[in-house]
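Please find the structures below.
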Structure P
């Protein structure tokens, strides 16, 4: 009986969906735009509105590059953050460029990366899909970055065919 009550209280205090939300460092999918922008302005001298032209309908997003002072996830430096928002001004997709090429250091800080699997016929992109959305990452040796992206389910449905299209274009140029 005690166990049942304890279980019921825990479920009431900590809903299961709050444990499953995707997030990286200061950011969690579903955050209000103003909260995300406050974090970005706190760490970056400039936050620019840009348009990702690789999508059929260009997706506007905010990009912050080169923090004014070291911006870290624990001991890993962050170089660039890109934030996409939905119609309700909630964070739907986030991309972070970490200033290292060793994804193992980042995996210790973002445990979901351990579950990501190498996508076939890509240049090293790893992907994880779950009920909340997706996590992808890849290492960009030329830039010295490891790029980690998270997206909610709605954004993931757009991202999957776009990545397939880009992968096909890359294979065609080989």
Structure Q
């Protein structure tokens, strides 16, 4: 793909349709999000945990992670009018409540990454800069699909938004 090419939206869903899609595919979304958390649970086990808060042969810490992911998605369904940064911080507070140093807060302490070339210390952004970056992205003429992908990459790589872990 050429860097100047734009990703087009394949679907055009209303907010209500998007919410219904999320509810219908909640198990799949939790399963996919769980891959980032190294979960070993199967979709069937996740379905049982969502329904009964337990499943056979699933570790307690995995059950907790799945329950927190479920709560994060439930919050996402309700928080339709909130600013993106506030929404992201609250979702982080819900999902990372058991395993983050300061859930729901932007990381402001030192981060160090070891590489073959030595240690890399990324520059951390303050909340105002992150909010400005979010707003620029939201105001851009990119498609919704491209905005979502760019936001994911920004939150994964370029910001300290995901909190202390």
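Taken together, the values in this text are just the output of simple stated rules run on the coordinates, not laboratory data. Predicted model, so just to flag it, every value in this text is computed and none were measured. Cβ atoms are built from the backbone, for glycine too; each structure is taken alone.
Computed values, structure above
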item	result
Highest-scoring label, criterion being distance in nm of label points 7 Å out along Cα→Cβ at positions 51 and 139, among P, Q	Q
Given 23.9 for mean count of other Cβ atoms within 10 Å over residues 91-98, calculated: source structure among P, Q	P
Value -9500, calculated as helix-only ellipticity at 222 nm (-39500 (n - 2.57) for each DSSP H run of 4 or more, over all residues; to 500), assigned to which of P, Q	P
Highest-scoring label, criterion being distance in nm of label points 7 Å out along Cα→Cβ at positions 59 and 147, among P, Q	Q
Origin of the value 23, where relative contact order in percent (Cα under 8 Å, 6 or more apart) was derived from one of P, Q	Q
